[in-house]
1. Taking helix-only ellipticity at 222 nm (-39500 (n - 2.57) for each DSSP H run of 4 or more, over all residues; to 500) from the coordinates of each of P, Q, R, which one would give -5500?
2. On relative contact order in percent (Cα under 8 Å, 6 or more apart), which of the structures labelled P, Q, R is highest?
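Coordinate-derived values only; no laboratory data. Quick caveat, the model's predicted, so the values are computed rather than measured.
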Structure P
Amino acid sequence: MREGAVTDQLQVEARDGAVRFPVRVSPRASRDAVGGVHDGALRVRVTAPPVDGAANAAIQRLIARRLGVAKGSVRIVAGETSKTKTIEVDGVSPDAVRALA
């Protein structure tokens, strides 16, 4: 891959009955949306501000709704205060996550 190239493929890792993948978050968006890949991470836009965990909660709700799982099945395992986070979801396949992009 050439230097500075953008990876257009979502990086999804299956581990212990769950899948992990990076997300790139845009808080204070005009609407909640999931789609597209930026540097190997799923793009997620939420209307919530990045204050007091509001954006993180909105991300969990949105991803759970799109994947058809309970909100408790979606966890932020890294990057809680960063725009790039690692999400772990129980009970879904890597292909289901890739279909979000």
Structure Q
Amino acid sequence: MAVKTKQRFATVAQIDVPHGRNGKHKGIVSAILAELGDVKDGEALKIALTELGDSKENVRSALNRASHKLNRPLATAADAKFLYVWATTSASKRA
């Protein structure tokens, strides 16, 4: 005989479960990817770290996940004040 325990979590109908995810980096990542489409070969976006809204490491991670999902290889670099982002080919992706 199973012992019934008090449920710890609420339940919800599956139809009411949100299926999209808009993480906290969606805005900046979307903006970077959109502008990256207009950047010429040999150029990079130069983004002030103060515009990121989070640490450069967290934004870089989010950008990396998004670019892999979209199959748009890119590379990043950073200094004390800026994050640089540019499109790459898959062969030079690790540059």
Structure R
Amino acid sequence: MNKYELMFIVKPDMEEAQIQKVAEDLKKVLTDNKAKIVEEKAMGQRELAYEIKKFKTGYYFLYVVESETAAIEEFDRVVKINENLLRHLIVKVED
């Protein structure tokens, strides 16, 4: 099993419940693919370094997971087609 840090930014123009649902749906994608979530952080609304799709802020989320590559590939696929996300980043953590 490899360890990964997954960060994604949700659009700020949605209601709080919708933002949490997006995060929960992405968490479900990981758990359905046998990924173990070690840590999760909702970092709240923050200002972006630069404007993305005409947004100056976004809701940041960070998941630290232990998983095989298949779960990460599925997460990446789902994130790319999700219109509620501004950006995402997947980093493999080396021990």
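1. Values: P: -5500; Q: -8500; R: -10500.
Here the read-out was taken from P.
2. Values: P: 30; Q: 25; R: 48.
Evaluating relative contact order in percent (Cα under 8 Å, 6 or more apart) on every structure, the highest lands on R.
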